[in-house]
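Some structures to go through are shown next.
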Structure P
Amino acid sequence: MPFSDRILMGPGPCNPYPEVMAAFARPVLGHLDPEFVALLDETNERLRRVFRTANQLTFPVSATGSAGMEASFVNVVRPGDDVVIGVNGVFGGRMCDVAARAGANVHRVDVEWGKAIDPQQLLDAHPSPRIIAVVHAETSTGVRNDVAELGANKGDALLLVDCVTSLGGIPLEIDEWGIDLAYSGTQKCLGVPPGLAPLTVSPRAIERIVETPQSWYLDLNMIKKYVTGEGARAYHHTAPISMVYALHAGLGVILEEGLEQSWARHAECGALLQEGLQNLGFELFAQEGHRLPELTTVVVPTDLPAGLDEAAVRRRLLERYGIEVGGGLGAYAGKVWRIGCMGHTARPRNVTLLLGALAEILQR
C-alpha cells in the first residue's frame, strides 16, 4: 500500500492535519526575517492558548520532544539537588537518566507499569526537593497520571511535567494546576510531524534557571532575557523555518476547532476504540479510570490464528490495510500493543477500519 495511504495509529507520529502539510509548501524565509519573527511570535501565543498559560517564556525548542525534556531539567538542576521523579513507564525512567546526568540526587518513585502514580507518593518521597517531576500521559503504557494535586501541594519545589502525549488531546491546565515547567512534542495530538518540542516555563521557574546549564544549545538564559526585559531579542540559533510554519498551522487547526472540542473528539474516538477492542475479546492494559483516550494499550491475545505471532499481526495490518500500530516496550515487548488515536488520526472512521481489520485478521 502506498505510504500516502497509511493510517498512523501507533504511539509515534500521527497523520498530520492537511493544513499542516500545506504549510510545508510555503516559501522559506530567513530566520531573522521580520515576517518570520512575527509568525514565530504568533506561534508562541497559540502555544500559550493550548497550554492554557500566561507564561511569556513559551516557545518551541528546535528539536524533538526529548530535547524539551532535557531543556527542562538542565536549566533548573544543579549538582546535588534533590529531584523526585515518578516512574511508571519508559519516559519516567528517561527523566531520571536526564536528571542524574545533570548531577541531581534522584529519588525515584516506581509504580507498576499500567498503574497510575498516587500523587501523595511523590509528595512524601522527600521533604524539600528542588523539583517534582512526572509524566502526565505515559506513552509506553497509556496511563494518565494526576498532576493537579502535585501543583497544589508542591511547596517550594518546582513541578515539571512531560506533556508529550497529552497536549491538545486531554485536559491540561498549566497555570491552574501550578505546573512550572512543561514540555511536549509536535507529532502526537497537535497533528504535526516530529521536529519541535513546545516548552513553557513559569516566572517562578525562570527565577531558578542556573547560571551555566550543562548544555549550550538548550541554555534558556539568552532567550529569557527578552522575556524578562533584561535585553533585546538576540540571535540564538537558526530556527527550523518550515517546522515552525507547520506548528503554527497545526495549532491554528486546534484553536479553530476549539481546544475543548479537540479534547472531546479524542475522548469520543478513544472510547469507541476501547469498547470495540473489548468486544473483540481484548483486555485493556492501563488502569481503569486512568486510561488515555489518545493512546490505548491492550494485552496481546494468546489465541492468535495459527502461523501468526503478534509481530505478524501488526505487519499484516500495515501491509494489507495500511494501518500502523505499535508494540510494547521493555518487559512488555511482544505482550502489549499501543494504539494511537491522535491529532488528525482521531476520527471514528479510522477506529472503525482498524476494528474491522483486526476482526478479519483474528477471525473474530
Structure Q
Amino acid sequence: MTRRRIALVGLGMAVTPHAKSLVDLKDKAEVVWAMSRSDKRRADFAAKFPFPVTGDIEAIIADSGISAVGLLTPPNTHLELVSRLVKSGKHVLLEKPLDITTARSEALVAAGEAAGVKIAVCLQHRFKPAAERLAALLAAQELGKIVSCSTRIPLWRPQTYYDEPGRGAKARDGGGVLITQGIHTLDLMLSLAGPVEEVCGFAMTSAVHRMETEDLACAAIRYKNGAIGIIEATTAAYPGGAERIDFIGTKGTASLAGTALTVAYNDGRREELAPDASAGGTGADPMAFPHDYHLGVWRDFLDAIDTNREPRVSAREALKVHRLVDAVLAAADSDKKVKVAGGA
C-alpha cells in the first residue's frame, strides 16, 4: 500500500492521540507538516513529536503531494477548511463534530462528495473491542428482538474548562454536552441500535456551570424498530464516570460500560469482556486516555483511501448523530415530541 504524505492542521488539545497514532503508523503515513498559527503551540508540539511544524496552511493546501489531512481545528472552522482541502484533492480525517450546525455539516458532506474524496470523522468509540463484540452479537441477533436501548453519559468538567473563550458556546463549538462530549457515545448508540424516530426531552444549563449551552440533558426516545429508551448526558457529574449503553432483548441483556461488556442470556449463559487500560477522559482532564482507538480510526481512514471504500465513520454517517442532537434540543425547547430528521 502507498505510504501517504499527511499534514496535521490544528495543534490544540485534541492533537496528542492523533500524533501518537501517526507515530505508530510511520510505515503507512509520513507526517510532512504539523500546522498551527500559534507559535507556542508549534513549539510545544515540536518538543513532543518528530514532525516538521509550520504556520502556513496555504502551503499545505497548495501541496499536491499531500494526499490527506488530519483537521483538528475548532468546529466553526470546519466547513471553510474542508471545502478548500477537498477542492485541492485531499482526503480529510476530521475531529468531531462536523461543524457547528447541521446545515453547515450537510454542506461539508456535500463538498466532500462533490470532490470525490474520503472524509472520516473521529468518533472513536466504535473502535473499542467491547463495542465491536456487542455489534457482532446484535448483528447475529444473539439478544433476540431488541425492545430497549438506553444511554447514560455521566461526565465531569470543572468550571475552568468552560472558562476558556468559546468553550461550550454556539458560535465556536455549536453546543454543549450533547454535541461536544456526548456525541461519541450517541454515535456508538446509533450504530448499535439503529435509527431513532422520535424524541421528547429536556436540556438545561445547571447551577454547576456558567456557560452558554447545555451541560445537562435527558430524553426519552423511540427507535425506528419500535424499541424505546432514554438518554442522559451531563458534564456536571463529579468526578465523572463511564459512559454506558444498556440493551434489553427477548433473549438477554447487554451492558457496555466504558470499555467493559457484560452479556446475560435468558438461558443462564454469561459473557464478559473486562475493561481495558484505555479507560479515562470522563473527568476533569478530557484527554486522560491512551490513543488506542484513535489509532483504529487512522488505520481505517488510510485503508479506506487505499481500497477506495467509505471509512467506517464517514462524514455522511456522522450526520446521523447531529440530527439526533438537533431533535433532543428541539424537543427541549418546544416541550413536544420531535421527529428525527433524515432517519438518524
Structure R
Amino acid sequence: MRQLICMCHVLLLVCALSACATTAYYSQALAGQWSLMRSAEPVSNLLADPGVPPGLKQQLRQALAIKSFAGDRLALPVGNTFSQYASLDRNHVVVNVVAVPEFALTPHRWCYPLIGCQSYRGYFDAGDARQEARRWQQQGFDTVVAGVTAYSTLGWFNDPLHSGFTRLPDERMAALIFHELSHKVVYVAGDTAFNESFATAVELEGLRLWLAEQGRSEDFQRAQEGQQQRSQTQALVTAASRELASLYARTDLPKEAMRAQKTAVFEQLRREYLALVRIWNRPGPLGSDPTTLNNAHLALFRQYHQYVPGFRRLLQQHHYDFEAFYQAVRGLAQQPEASRRARLQDLAKGFHEYL
C-alpha cells in the first residue's frame, strides 16, 4: 500500500508539471511499474510452494545468495530489493529508445520530474517504443530501439526479481543484480554515461569476486573473454567517434558529402568489428553482424562503457574497499560535469585490465 500511495503522488506531480502528451507517457510508465509490482509475490512463498518447478526454485535460491553477497562483500544497499518475484510474458521488462541527431554524437535527453534528464526513453510496450523511434527518425535523427532485461527505480520502490533474471545463466544473473543495485548507491541527474558506467564497473568487479568465491574457473575465463571483447569494441567505438566528431564539426561540406563520409566511417567500424568477431568464441557487444550501425548505437554503447576504466581504476586506488570507493564516487558526482568527466578520463589512463 505504501508503494501504491507513493506512485499516486508521483503521478499527481507529473500531471501538474507536464503537458498532456507527456502525462500519457508517464501514465504508461507508472502503469507498467504497478503491473510489475502487483504480479510479484514473495520469494519466500515461492520457495515454500511445492508446485513451483525445482529449476525456478534453484534460480531463486541462487538470486538470494547473490543478493547476500552483494550486500556483504560489495557493500551494496540491498534492503528489500529483489525480495519478490514476478513472471513476465516477454523477454524484456522495458524497451528503450535512443535518438541522436544525424550529424552529432550527443544523444537527445528526455527530462523527467524527480530524476532529471536521461539519454533514453523507456516503454513497457515495444510497439510504443518503435512509434517513438519513428517520430525521431522523421525529424532526421538516428535511432536505436533496445530491449532492457532489468531497470532500477533508484529506491523509490522495492524492485522485484522477475523471469528476465531467472532465464539467465547464473553468472549473467549475478552481473545484472550487481548492476541494478549499484544504481541505488549514486545517481547523477542528467549524466547517463556516468551512472551506467559506474554500475557496469561495479558489475564487472562484483562478478570477478563472486566467481572467485564460487571457484568457477571456467566461468571466470568466459568473463575474462567477455571483458576483453568489450575493451576491444570500446577502442573501435572511441576511434570511430573521434573521426565522426571531426567530420560533424566541418562547416565546408554539403550534407550529401558529409552523409557519404559518415557511411564510410560506419562501414569501416563494421569491418574492423567483424574482423574481431571472427576470432572470438561468441558474439560481441554489438552482435554477430551489425548491419545498421549509426550514431545512436555508438551513444548507447558509450553510455554503458565510456567511463568504466576510470571507475575501475578508482576502485583499485581504494584497494577494493567498496564503501570507500562509493564515498569517492559520491564526491566525484558532486563536481561539475566537465570536471568529473576529465577526472574519469585521467583515471582511465592508469587502469590495467586484468579481468
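Before moving on, here are some points about what is shown:
- Which entry (P, Q, R) yields the derived value 7.9 for mean projected area of the Cα convex hull in nm², for residues 79-190 alone: R
- Which entry (P, Q, R) yields the derived value 24.9 for mean count of other Cβ atoms within 10 Å over residues 119-126: Q
Just so you know, all these numbers are worked out from the coordinates, no wet-lab data involved. Remember, it's a predicted structure, so these values are computed and weren't measured experimentally. Cβ atoms are built from the backbone, for glycine too; each structure is taken alone.
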